[in-house]
Structure P
Amino acid sequence: MTKYEKRIYNIVNNSTEHMTAEQIFDSLKKEYPTVSRATIYNNLNKLCDADMIRRISIEGLTDCYDRIIRHDHIVCKKCGKLMDKNFEDLTKTLKDQLGEDFLYYDLKVFCICEDCRNKK
């Protein structure tokens, strides 16, 4: 791993948020002022391809990056807030229904978050 790749990996894995590439760029730029956005995107893609971090894509929102640790997400349809949630592991149920093994699943539950509900 290059120094940038290691640092990006650590930033994503130590974050309590779901950071965008731009947020990761801003964070890394403090330590490495000459780093380019292309370096960030290239390394994020490498880390995702190596299954070391995961990309979270939601239609209409900027992709963000997250730890590999198994967890699910709740997404607010109004404000786009992305929250971690640990639902019951569905692996066995999905395997039984599919009748075969699979690589992984990515569960996103869409709702209106409490903050948006309280604004009404």
Structure Q
Amino acid sequence: MNRPEKEILTLRPIIPQASTYASGAVETFQNATLRPIIKLQHDLIIILVIKEKTFELAVVNSRTQNEYQYQIGIWLQKRPKTKNQLIGLVLGMMTQEEMLIYHQHYTEFNKRIIQMIVQRLTDTLF
């Protein structure tokens, strides 16, 4: 069975590009692919994180937004299973062509995916 690539692309929200002529391939991929997918998957990301029993304990004492964001990052470092599930939510919405690009720089993209998710969680939950 073939993946419905066109339908996957039409599901994504349109986000105004913040790219410049100096943007490299990694940044272009982040803005054109990763950001729209993370925005599309926002509700699932929130549910996945909130339903984790240890999440509230990790961030309960955070007094500032920066501290909250830092605590989420630490929490994810200690929970590779949850971190990989979050990355999987993004990868599952990629086309085959995008997946090939992802695999060229997967370490960098995984860091960027987690950074963007941590920022969204902070903006939404703090």
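One of P, Q was used to compute helix-only ellipticity at 222 nm (-39500 (n - 2.57) for each DSSP H run of 4 or more, over all residues; to 500), and the answer was -12000. Which one was it?
So the calculation was done on P.
Compute relative contact order in percent (Cα under 8 Å, 6 or more apart) for each of P, Q and report the one that scores greatest.
Result for relative contact order in percent (Cα under 8 Å, 6 or more apart) over P, Q: largest is Q.
When you work out mean count of other Cβ atoms within 10 Å over residues 6-13 for each of the structures P, Q, which one comes out largest?
Top value of mean count of other Cβ atoms within 10 Å over residues 6-13, among P, Q, belongs to structure P.
Given a value of 1.0 for distance in nm of label points 7 Å out along Cα→Cβ at positions 62 and 86, point me to the structure among P, Q it was derived from.
Q
Where a number appears in this text, it was derived from the coordinates with a stated rule and is not lab data. This is a predicted model, so every value here is computed, not measured. Cβ atoms are built from the backbone, for glycine too; each structure is taken alone.
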